[in-house]
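Listed after this line are the structures, all set down as structure tokens.
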Structure P
Amino acid sequence: MTEIILTSDQSQQFANATDGVVFCDPTGQVIARVPPVCSDEEKAIVAEAKRRLASDQPRIPSSEVLARLNRLNEQVKQ
């Protein structure tokens, strides 16, 4: 495996990045992208979403949810 040693400034920038990192060559050409690391909370949300998708429970289509919300909004306005 190729090893590239970053300067102390570069390694600090990389370590402090919260939204991923893009590595570029001197001309600005993208060499690699490193996605951000998910927090434990984000991992839990994804796991819960996957669990719900895998279940056989009935789902409510978004169009039906939006229609219900619109009806409630109209009732509030009256």
Structure Q
Amino acid sequence: MDINQIVIIFSLLSISTVVIIVGIYLIKLIKELSVTVNQANQIISSVSRPVSSFSEFLMGFKNGFTIFNSFFNKDKKKNNS
């Protein structure tokens, strides 16, 4: 074999090895990213439930207070007329 052929074969083997190692690393990284995203989704959903419930409570309180005030506003309008 010529020296050029040996260098080319060695280079191809080196590049192929590096590409395979990088591919395996990327697959592991994507799996870890998937696990992290799933954990983040669980955390976000566990936080969003109480916030949503509290928001609904406040909206109900506001609506009830508005109805309560509307009763008193009618009485004031009747007295002024």
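Taken together, the values in this text are just the output of simple stated rules run on the coordinates, not laboratory data. A quick note: this is a predicted structure, and the numbers were derived from the prediction, not measured. Cβ atoms are built from the backbone, for glycine too; each structure is taken alone.
Consider the structures P, Q: one of them gives -16500 for helix-only ellipticity at 222 nm (-39500 (n - 2.57) for each DSSP H run of 4 or more, over all residues; to 500) as calculated from the coordinates. Say which. Source structure: P. Computing FRET efficiency 1/(1 + (r/R0)^6) of positions 4 and 20 (r between Cβ atoms, R0 = 30 Å, to 0.05) across structures P, Q gives 0.75 for structure Q. Hey, P(r) over Cα pairs in 10 Å bins from 0, in percent derived from one of P, Q reads 13, 23, 19, 19, 16, 9, 1; which structure? Of the options listed, only P reproduces it.
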